[in-house]
Each structure stands twice: as structure tokens, then as C-alpha cells.
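Take a look at these structures.
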Structure P
Amino acid sequence: MLLRLAKDRIERLTVINNALLQTLKEGDAEHLAAMRTRHEGEMLKFIGDVRQAQIEEAEQSLKSLAAQRETAMVRWRHYREQLGFNDLAEH
């Protein structure tokens with residue numbers, strides 16, 4: 001997911017860069033200021049999108065880790081019972 005997001009952002013940044021170079025060649029300060037304002041907003045949105053994707057990835061990792069822990073606990077309970085240590089507390 002992050003790779004696709006990064007590729008999309010790279011394409012958009014390439015378009016922004018080309019527009020910026022064209023404006024610089026033309027020497028249009030007003031247009032350059034308007035572009036800067038618009039692009040700053042886009043960059044803030046890009047950063048927000050990436051952070052949201054990172055949060056979603058972290059949440060997925062937490063779910064995976066919880067499932068792995070539960071699997072380990074099932075094995076631990078089984079071995080505890082097999083060894084006759086039923087009085088051991090779970091943590």
C-alpha cells in the first residue's frame with residue numbers, strides 16, 4: 001500500500017516540478033506564488049495520507065502480533081498441561 005502511495009506521489013511531484021520549471025523560465029512571480037500556496041496544501045495532504053497509511057499498517061501489525069501471541073499461548077497451555085503444571089499463572 002505504501003509503495004503504491006509513494007509511486008502516486010512521485011508522479012504528482014514530477015508534474016509539480018515541471019510546472020515550477022516552466023514558471024521559473026517565464027519569470028512569473030504571481031503565478032509562482034499561487035503555485036507555492038497550492039503545492040504546500042498538496043504536500044500537507046500527501047504527508048497526512050502517508051501518516052494514515054503508516055497508522056493502518058501499524059494497526060495491521062498489532063493484529064498480527066496479537067494472533068501470534070495467542071498461538072504461542074495455546075502452545076504454552078498445552079505443554080503446561082502435558083507437564084502437569086496446571087497451577088502456573090498465565091501472564
Structure Q
Amino acid sequence: MTKIYLSFWGNMVIYHGKQTWTKKDFTAYFAGEIDDSLKPHLPNFDYWLTNLKTEPVENIQERYSLLSLRMAFLLMKFIFDKKLDCLLFSF
């Protein structure tokens with residue numbers, strides 16, 4: 001008997017903006033912007049929100065084992081930090 005391995009697939013929103021992100025249903029982001037006849041065709045799924053603005057550095061380092069992903073998340077987390085401008089833009 002052949003084993004079948006299933007891959008995990010999920011939806012993740014990675015936020016690193018200056019304002020606070022309030023998680024809501026996916027379809028709520030389109031409220032008032034689309035015709036009612038199209039609403040039944042919008043996917044309604046939950047998503048995993050990773051808010052890099054509030055996520056502690058330690059959690060990012062521990063949770064994500066792929067080095068390139070950790071580096072990208074940390075860069076996005078601190079991209080608006082004026083104290084780091086000299087490090088990021090000095091080369």
C-alpha cells in the first residue's frame with residue numbers, strides 16, 4: 001500500500017504597517033465595494049494573522065525555522081524604525 005503524504009495549506013496575512021490591524025472575516029474587506037450578485041462567489045475563509053508590529057522578536061526567531069523567512073519578517077518588523085535607518089541604508 002502506497003502512503004500518501006498531504007501538505008498543509010493555509011492562509012496567512014503578514015502585516016507590518018504603522019496602524020493597528022483588526023482581524024475580521026475575509027468578506028468584510030469587500031463590504032460595499034462589490035455588487036451583491038458577486039458576494040456568493042467570494043471565498044469566505046479564516047486566515048492566520050501575523051502582526052509583525054506587535055509580535056515579539058523572540059517569537060519570530062523561535063516560531064520560524066527557515067532563516068530567510070525569519071530575516072524577511074524581522075526586516076519588515078523594523079523597516080519603519082528610524083533608529084535603524086543608519087544600518088539599513090548606509091551601504
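Values quoted throughout were computed directly from the atomic coordinates according to the rules given, and no laboratory measurement underlies them. What you are looking at is a predicted structure, and each value in this text was computed from that prediction instead of being measured. Cβ atoms are built from the backbone, for glycine too; each structure is taken alone.
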inquiry  = When mean projected area of the Cα convex hull in nm² is computed for each of P, Q, which one produces 10.8?
reply    = Q
query = One of P, Q was used to compute FRET efficiency 1/(1 + (r/R0)^6) of positions 43 and 75 (r between Cβ atoms, R0 = 25 Å, to 0.05), and the answer was 0.25. Which one was it?
reply = Q
key: Structure from which 4.0 was derived, distance in nm of label points 7 Å out along Cα→Cβ at positions 3 and 51, options P, Q   = Q
query = For distance in nm of label points 7 Å out along Cα→Cβ at positions 19 and 83, which of the structures P, Q scores highest?
reply = P
request  = State the single structure among P, Q that was used to calculate helix-only ellipticity at 222 nm (-39500 (n - 2.57) for each DSSP H run of 4 or more, over all residues; to 500), giving -6500.
outcome  = Q
